[in-house]
Every structure is written in C-alpha cells, then in structure tokens.
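Q: These are the structures in question, set out in turn.
Every number here is computed from the coordinates shown, using simple stated rules; none is lab data. Fair warning: this is a prediction, and the values are worked out from it, not measured in the lab.
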Structure 1
C-alpha cells in the first residue's frame, strides 16, 4: 500500500482539516507527535447501501441494550479512541489532533455517535461530515458490541440523510467486518468531488425515530 503524500504539518487547525478532507488527505501523528498528511493508495470505503447488520448484532439492537446519543461528549469519545489498545502503547491521535477536531466539532462539521450503559459512555466513534461524505476516523469500546451498535446507527443516519460516500481510509480487519472495500485513489477522488457538491445534514429532528 502506498501512503503518498506524507507531508509534515507544522500546526494543525480546523481550517487545515477542511482543506485536507476536501482534497482527499487526512492527518495522523507519528509516535513522536509529528503530524503528517496521508493519502492511501488504494483507498478504503464502506458502501453505505450494501451494509447490513450482522445477525449476531440483531438481538442486541432489538433489545435496545445500549442508549445511543449523538454529540453528547465528542471530546471524551476522541480521548477514548486515542487511548492505546491492549498490547500497543502507540496512538496516532495526538493532543494536537484532538484539539483541531474539537474545534471542527464546534463548527458543526465533526460528529460522534455514542453508546451508553447505565448512563456511562461505553463505546462510540467520531468522524467528519462534509457535503454527502462522512469521513470515519476512529471508534472504541469498553464493553462488547458497543462500537458495533454505534456503527450501525451511523449507517442508519447516513442512509436516512442520503449520504453517498463513507470513507474509512485504510483497509484492516476491523473495517472489513463492516463491509469495507478498497478502490483506486483516483476513483476515490472522483467520488469525493461529486459527493462534496451535494448537501446533507447529519443531525435533524426527523432522525429522532432512529433512537427510540
């Protein structure tokens, strides 16, 4: 896999993020905290319309075990996503990245989908919404299935609001289980440009039925 261009970032701002996403690049931090722009070849996306929830998840969804919320605690979701995974002390989500995305969140362009048990945050994901594109960034869970439920409701929102493109950047086993595929970077850029011309709204009152 090629990840060119890898360009050093001096200081990351919300405006930088907007420019980056509009041009098919996104930031990640190295272990020393240095920030770089990435543009994978090939690019991973998750086809929105072809997604269907795994059979093993359906009883959990039917029982409504988790309470699902949108944007209740965006920064905490990011901090949980930034926490090192078991057996791995590294993270690509630095404090500078958290600060920039929180600023983007205040601008109404970054969103979190969260799952709660007994009013405690136990899973979730965050990403950026522009045009008819949702750029998925990261997810976490503290109890089994919490992030899967958050992803299910993300897809429900994207379908209901007629989003066209769900970018997941790199392919790995985690996104493969949600139906991720790889496409050439040039094809991704073409899809991106078309979808950015559309106008979708990630949150609206008529979405409330999805969480009841």
Structure 2
C-alpha cells in the first residue's frame, strides 16, 4: 500500500505539515509512505528576492515527483500554499500535466486528500482546499477530509488553521509563524486516516 505525500512549499510551512502527515500514515501497517515535491518553476534569483532560498535549501534532499508517481500510489495527499484562494502555480503546472492519467482513468478509485497554508487566518485556506478537490473529482478520486472526530479543531482559544475539508496552518505575513501543536496533531491524524481508509479499500 503506497501513500504519496506530494507538496509544494515556498517557505517551509507546507513541508512541515507534510512531515507530520507522513508520520501519521506510517502508523498503519503495510503503509509505504513517500514525501515528494513538485518541480519549482521560479528561478533562484526570484526566490532570493522573495526570501525563500533558506526553505529551498532545507528541502533539497526531497525528491522531485513525476506524473508517473501518482499512478504508482494507492493514495495521494496533496499539499499547497494558498495563492489568492487557490493552489500555487507550481502545483497547478504539475496537475496540468496529468491529462494522460485522466484519459486512461489511472487515478480513478484512489484516495486523495489536501492540506494547505496561508499567510493569514482568513487567507483562503478553505477555498484552496475546496477548489483543489475539483481536480481530484475529475480524476475520479475518493476525497478524505478532516472529520470532527478530530475534536481539537472545535476549540476557539488558539489562532490556527484546520477545517473539515482538510488540514491547514497559518504562516504569518512574513512567514514568521510555525505550525502549532493542534495543527501538528491534525496533520498526523489526517495521514493516519488516509492510510486506514486506503487499507480498508485494498482488502
């Protein structure tokens, strides 16, 4: 049972969530979990001006995914930062190359889930996840969200992401925030849940 955590992360917040999700997925026996990133479309000069080179260096050992990796996986958990309430251009470019998989129905019946990050608390996290879901539905995937059995998403004492649509975090307008304990637990919960459902479907 192969689970792919596929993401793009400019400042490292989505990458941090990806690691927690992978940790949760590995708790299920027979789960082979891989973390991969989509190709970068921006030059180092632009990334330097955006203050993103440090995060790129931290992620340098993460393998870049190919479209074929999606076909090999039994479940795919996608991670993207928000860009005006939508997925980032890097993820959009990668998904636009999956037309062949759509034509062949290669992803039909696979489990899919989405996680994200935004600069502010109301920066488009839910719309990013929901609009991402349309891509999964076109591919015939089975969508898994974050149910309210993860009760910590009900609390109102802490500024945080999270919704029933998927896991999210708040990066801060300068990328100064780190994912908090609630978001870490939610990411681990989601990874484990995706693995559990994938395992049930494969038996």
Structure 3
C-alpha cells in the first residue's frame, strides 16, 4: 500500500495492483464446452520450468510460460480470442469500482482473543482466566459442543472478497491499477480483480 493525492488535495490510501497484461490461453463457449468462460494467464516463467501438461496448452495460444492460470466464467460468450492479451487500460479504464478476490494472510493456530476478538478475563494477579474461551460444552443435554461454536483453531488463509473498491488511478504504461483501501493477502500476493457486481453509488 501507499498513498496518493487526489485532484482536490486530499490524501488517499491506495493499494497498487499489477493488473496484466494477461494473455488469453483459451476461450470456452456454450457450444463447445457447455459454459462460457475465458482462461487467462499472468506473470512469466522460464520455458524449462513449465510443466509438460501445460506446455502444449500454452503453445496453442502462442505463450511461452506463465506463472498463474485462472479461468473466469462469463454470463455470455466471450468477445476475446485465444492469443490476445487483456490490458489494464482495456478492461478497467472506464470502470469506477472493482471487486478484489484473494487469499487472506495465514496466521496459524490462534486462540479466541485473536481469532474471534474475545475480551478475555481479568488481567490481575491470581485470576487464572486471562485469554481463555470459557465454558464450551453442555451438561446432560445435549452433552456436546454445538457446531459453529467460536473456539481456538486455524485462523486466516481463506478466500476473501473486498467489494466496491474505488479506482483512484490507472497507469496503462506500467499496467498498474491503484484502488482505494486495502485488499486481501500479503505484499506480492496474487489477486483476481473484476468489475464490481454491486456498483454502489457511494464515494
């Protein structure tokens, strides 16, 4: 993340996303595959490091190597062709807001205070109840812990979607997209950027 100045002089916190160019590896239609989708790639990888199962697939599209492959379903037949490239200026130049999908940071096994924002017990000496979750189970009936109970466990590493992020600036020559606010995942992580499906009118 970084920050930029808007035209009125206000300071806006933004996340810089490298969006493309994404070569189109395959186009799927209702007639040929039973659904409409486009398969895109991102990043670069040496040809010698490309798996054999993927090498022939990339050669059909005229691409030597990509680090990521993602299929995006569409409501109607795609207008792009195999071998073409999707650029940030072509896709997001006229858009006002986008949704960003990514994997949240994995935090390992955590307790209830960090995982569920429990308040915890007294911090004084002798309390013996500081960061614990309290009583979990039942007595005679039903005699078990109900599903969905907030307990310690694995925290993070889940797919998350942040909706309606405002596009602050598009830099076509560097394939960069500046969106207002934060996105899921660590620095350098991979995300999927799509046109906002709700498109709220709020600023």
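Q: Here helix-only ellipticity at 222 nm (-39500 (n - 2.57) for each DSSP H run of 4 or more, over all residues; to 500) has been calculated and equals -9000, so which of 1, 2, 3 was it run on?
A: Attributed to the structure labelled 1.
Q: To continue, here is another question. Can you spot which of 1, 2, 3 the value 3.5 was calculated from, given it is mean projected area of the Cα convex hull in nm², for residues 120-167 alone?
A: Corresponding structure: 2.
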